[in-house]
Structure 1
C-alpha cells in the first residue's frame, strides 16, 4: 500500500451506496456519505472521481452473505458490481463479509436514541464504516502477527 493512501468502504443497498473512508494510517473508518443508486456507469464515475479526489487506493465492498454463508441475489449483485467496476479501474477491490453489519449499526443507533428518520439518513454510510472498520482491524491483526 502506498504511504498516505486511503481505503473506501462500500455498502451496496438497493437505493443507496453507503461510503466510508479510512484515515491515511489505515486504522479508523469514518462514515463519508452516500450515492443514490442508479445507472452503473453513473455510479462508477461518481465513485471513481471521489476515490481520486481523496487518495483512495483500495475498495472494500460489502458482500451480503446469508447467515449460513451461502450467496443470494444481493451477494451476486455485489459480485457483479465489483466485476464491472474492476474493468474500469486499477484500484484493487476486496469483497468483505458484511453479515449483520446493518443490524449492528441499527442497534447502535437505536441505543443512541436516534430517531427513525435520522437512522434512515445515516444507516448506509454507517454500515459502510462498519464494513471498512472490520477490514482495517483484520489488516492490523495480520500485520501484528
Structure 2
C-alpha cells in the first residue's frame, strides 16, 4: 500500500490522518493507493506526477482525480525521484533510460533516451541543463553554447 497525501501549503499542527478521521483541514485530498514506492513525486503545472516500478501516473493536484496510469516499458524500474521543467517531466529508470513526458493531464511520451549505464540518482536541472549521474558517468544535456560576438 502506497498512500498519497496532498497537504495544504499553510497546514499547521498535527495533520496525520487516523482511521477514525481519514482527512482533516490540513490535507487537501488523500488516497490509500497509487503512491510511489521509492521515488519522490513532482507537482508541476497543477499535476502530481509519480513514477513507481514500470508505471507513470498522474493526479490532478487540486482534486486528487487520477489522470492517467501507464506502463513505461519492459524492464523499467523507476526509483530516482522525478524532476520537471520546460513543460516536461523526466523519469529516470534504474537500467539507465530517461522517459520524457509532456507535463499535462494526458499521458504523452515525448522521448525515450538511453544513458548507456544504470542510473539510481535523481537528475538535477540548472540553467537549462539536465545532469544525470549514472553508475560510471556524469552526463549533461543542454543547449549547445553559441559563440558571442565581441
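Derivation of every value follows stated rules applied to the coordinates shown; laboratory data play no part. Because the structure is predicted, anything quoted here is derived from the model rather than measured. Cβ atoms are built from the backbone, for glycine too; each structure is taken alone.
Quick check: 14 is what I get for relative contact order in percent (Cα under 8 Å, 6 or more apart), calculated from one of 1, 2. Which structure matches?
Here the read-out was taken from 2.
When you work out mean count of other Cβ atoms within 10 Å over residues 8-15 for each of the structures 1, 2, which one comes out largest? Can you show the working numbers first?
Numbers: 1: 21.1; 2: 9.4.
By mean count of other Cβ atoms within 10 Å over residues 8-15, the leading structure of 1, 2 is 1.
One of 1, 2 was used to compute mean count of other Cβ atoms within 10 Å over residues 48-55, and the answer was 21.2. Which one was it? Walk me through the intermediate numbers first.
Details: 1: 13.5; 2: 21.2.
Clearly, the read-out refers to 2.
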In terms of Cα Rg over 2.2 N^0.38 Å, which of structures 1, 2 is highest?
2
Among 1, 2, structure where mean count of other Cβ atoms within 10 Å over residues 88-95 as derived comes to 22.2:
2
Which of 1, 2 yields 0 for helix-only ellipticity at 222 nm (-39500 (n - 2.57) for each DSSP H run of 4 or more, over all residues; to 500), as computed?
2
